[in-house]
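Computed from the coordinates by the stated procedures, all read-outs in this text should not be read as laboratory data. This one's a predicted model, so the numbers in the text were calculated from it and none came from an experiment. Cβ atoms are built from the backbone, for glycine too; each structure is taken alone.
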Structure I
Amino acid sequence: MANTNPAGADGAKTPNRAASMANRKRYFTYLAGGVGAAALIYGGWWLLVGSHYVSTDDAYVGADVAAITPQVGGTVAEVKVADTDRVKAGDVLAVIDPIDAKLAEAQAAADYGRAVRRVKQDFASSDAAAAQVGARDADLAHARALLAAAESADDKARIDFERRQALAASGAVSGDELTAAKNAFKNAEANLAAAKAGVAQAEANIRAAKGQSAAASALVAGAGVDDNPEVRLAKAAWDTAKVNLQRTVIRAPFDGVVAKRNVQVGQRVAVGAQLMTVVPVARAYVDANFKEAQLRQVRVGQPVELESDLYGGGVKYHGVVAGLGGGTGAAFSLIPAQNASGNWIKVVQRLPVRVTLDPKDLAEHPLRVGLSMKATVNTAKRGGAPLDQSR
């Protein structure tokens, strides 16, 4: 019977164990080398590429929406659109019953016509007043001529009376002749007084005529009929009435999508009441909220690549940084944080960054306000200008 040799068995196992340890060491060496190489590659990528990008998924689509409000009050006669409808600039959204506006426009037109006629009458009155001044001048000249004749007749009658009175003492003039001369002198004096009164009246008449002429001229001085203040005021009231009539038709201010329509036919609306909203989806932008530490290298004009949760990563949007917000959300909250209270804990803040989007991308893949986005800013580039949204 053969005997086993334990020592021989241990000797056989020793080379296998050493080979296993050697293989394990080699594997760990390869693993460490691989990890080191990956770390070097990642470090190089981060240094050359990754450090030049900052990204956030706290980004949302926004737009400068228009609240559609009537500029005149009245009863809604028609509503032409519903929520989600696409509209073009100038499309009719709603119509307010125009009957009141038409009546106001007709009254304003009548007031304007009456003002024109009244001003024309003022011009005619001014011409007539000027003619009256000329007539009163002629009356004054006539009165002065009569006064001169009366003065001459008075002088002659006085001389005749005085001469006969001197001759009466010698008996050369009879009493009847003296009495007749005396009466003639008194009549001449009365006529002279009447002539003086006529001159005074003529002068008063000419002053009155000149005053009336000045008053009439003041109404029409410095302007024609169309430029007269009264006519221009009536014309402005008429223009206002015509504009108010046009405003009974409510139109879209720009291209967009109708949202939040809350008006119905027959509803009585007041000036400024919100009827609906038009969202300019073709001019949408993105507000990306970056952590404050991410903004060290962010500048206006840097390119931005964006993805929408609506379309997924297969659709890329391109934009540029248009500006940075004036404050964080916490600073503008209804109840802002009071860090001076003593119970202070530092909280990393986010600052909104406005990103304008390429209109071509928006035309190909439209967005809606409030959709979530992911934004990545290339901070390596310093130049560039915001995209022209008017294209």
Structure II
Amino acid sequence: MSFLQRIMGKWVRACVFQKGEYKRFSVFKKIIQMYDKRPKLDEIAYDYFSYILENIGGVKNKITALDGLAVIEYMIFRHEVFLKIIEENGGRWGKVNLTCLDEKKDLYKQNSKGDVFYLIYKTPTNCFYKNKRWKRFFYGSLGDLGWDRIQFIDDGGKRQYAYITNIGDLPLKKGHVFLRCHSPGKGYVSENVYIGRHLGMMCDICVFDYRGTLNSKGIPSEGGYYLDAITIFEQLVYKYKYELKKIWVTGFSLGAAVAAIIKLKYHRFGINYICENSFCSLKELIKKRNKIIKLVGFIGVNSILSKDKKTLKLIKQDFFNTAEKFNILINEKQTVCDKKGMVIIISTKNDSVVPNKSCKVLFNLSKCFSNAFMLFCENEYGEGHMVKPIENKDFWLKYIEILRNYNN
């Protein structure tokens, strides 16, 4: 590899792996932060959100990746544990037929349909210490999970504050888990709203950090990222005993390209896949950038590949080419006539990083081997790629409706 390729490769790695390169090349921190554009997750914020997630029942674990070259930190949330914690702090979580809602939230009209609301609210008590503990838990731990806070009248005629965690019947039966592959520009603790939304459906959640990111050890690479995701996936199957067809592998941007390797590997078992604002392949994405980025990208793109023999024996690298993985599934004869699992492709308006066309291509391909749906998130202002669709209330209701189409 020439000197120019090594230099350009460092730039490419800084853009692709972002936080995974922090510890290895501290000189790139400023570059990565400039590229990121989002609020920075410093150590204080990390400790704060980590505390919140553990306080609602998240359990941290570490495991050695399949190639033995990394130690991956992950956190799992079980909705049964979350329910128990709510009760221990003096609260309830369940269905409520609301008779009075906060007018400011404009929820009177919504309830005219007779919708059932799932709320988290306080158990009636006159004990000062229990009330104080509930307030601390309600506003502190639950306040950062992205739910709407309302006022309602309980059965005793008292006005209470509550969080709406779900509107209408639950979209999925018990036993479902969402495995989240986040963007490499952040750690899993930043997924607090995503975690809250899915816990609110009474589903389980698992999040993890790729090798080199925050407390996960190892050197980032494309093959390494794939093996990190597969390692955690296999934990869900073999350690936590989830049914394969009840696992939802989801990802945002490059995280969706990582999640696609699991869909490819385990599609025949009915794995479900959700893609948010992702590209068809990294090389294709580089082609659509300006001349300077295109030049740097094609000179240094090979730097993202693992060269380690242990990794190469276990996984094939393709420059995060999700479209190629989908084409492999299409070409497997048994999948053409036998669609398995669900695929949901999510695209955000005004995305200047990933063209909307990429999501449409992935959707058209996925229709050939799965029950596929496509969702658009309408955002009028700002950079669409940085928008988190799950945090948009209107989008969330559409998302839940699609999940109700799942029949297993």
Structure III
Amino acid sequence: MSDKIVVGLDIGTTKVCAVVATSDELDRVQILGVGVAESEGLNRGVVVNIDKTVAAVRAAIEEAERMAGVTVRNVIVGIAGDHVQSFQSRGVITISSRDGEISENDVQRLLEDTTHVAMPADREILHVIPQEFIVDGQDGVADPIGMSGVRLEANVHIITGLVSAAKNIYRCVEKSGYEVADIVLEPLGSSFAVLHKDEKEVGVALIDIGGGTTETALISLGGVVALEAIRVGSFDLDNAIQGYVRREYGIAVGERTAEEIKILLGSAAPTDDEVSAEIRGRELMSGLPKTVVLTPEEVRSAIEEPVTAMVDSVLSCLAQAPPELAQDLIVEGIHLVGGGGLLRGMDLRLAQDSEVMVRRVQSPLETVVLGAGKVIEHYESVQAMFMEGNASGRRR
């Protein structure tokens, strides 16, 4: 794909972000342009209004095209939401060649065998991520191609999503005038943007707190080994603040004011730079403007329930780590991405409750789209993860 220009696309609850990227003669990714548009057609990662989503997708891509000075056709788009689920699977085949040499075709047959599992009709496989191969009983093989053997096995992690969710993403992109090259799980896409290759091999956790969802992925041996997603995000923090001010002070504040309060006063744990602030709203009884003073302690109390839900989801995912990966997590730590990760003290709260070091990455708002763009740099190595011929009608 080094001769192609590709758009990485993040269709989120709060915004649609596009990045135009290509790769040079050394297969290094080159970011040519970025575009952002307000998103009003999604609810917690799922398309609920086609027309509004189409308009946002078109606006974001066109802005990125203008910046890059190019015209694009293909899009690698991220998918997320609590409808995305995962599970472990195992497959086994007999080597087909007479000399017993394992070929790429053998590996593809094996990965296909791992997908022969019972699934509801409304779900489809998005990714099949190999964790290890086993050649004639010898485990721990990362790449069996070229080896000799009779029996080839694999342990894989399978990522699934709702057929309707994937179809609606395809429909929105295609109605915008572009083609979907592939759909990539957003935590997997983010991993290309923020993690070094050795970190993904050893074992790390990636937490993406978006507008409507919080997703945690354990990544090891280059792929996702556990995934947890809940329908709680930064919008829930805003709603909690609105509810608190209404209950305690009898005034109503809008969504924008609640977000401003969250940014100015909100925190998931006590910090050193806390200040109180006046806020202005409409008194419920009289309908007249009213000003009150809010403290950081009050706001922290107001958002405690959704913050706890986020943290508990992370801890639930971390608990799925096998013992050897758990030790690696202590060393490599947790990487925090997404706009919700910018909440003051969120890294401290997660570190305290998980007893694992937490790092807030640079440019947390753009990690998904940058990662999707960087997929082109690694496309040959990750292409096997993308499933062909699924219900969403993916094309090559």
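Starting from the value 1.3: which structure in I, II, III was distance in nm of label points 7 Å out along Cα→Cβ at positions 304 and 320 calculated from? The structure behind it is I. Determine which structure produced the value 1.3 for distance in nm of label points 7 Å out along Cα→Cβ at positions 120 and 144, calculated from the coordinates; the candidates are I, II, III. Attributed to the structure labelled II.
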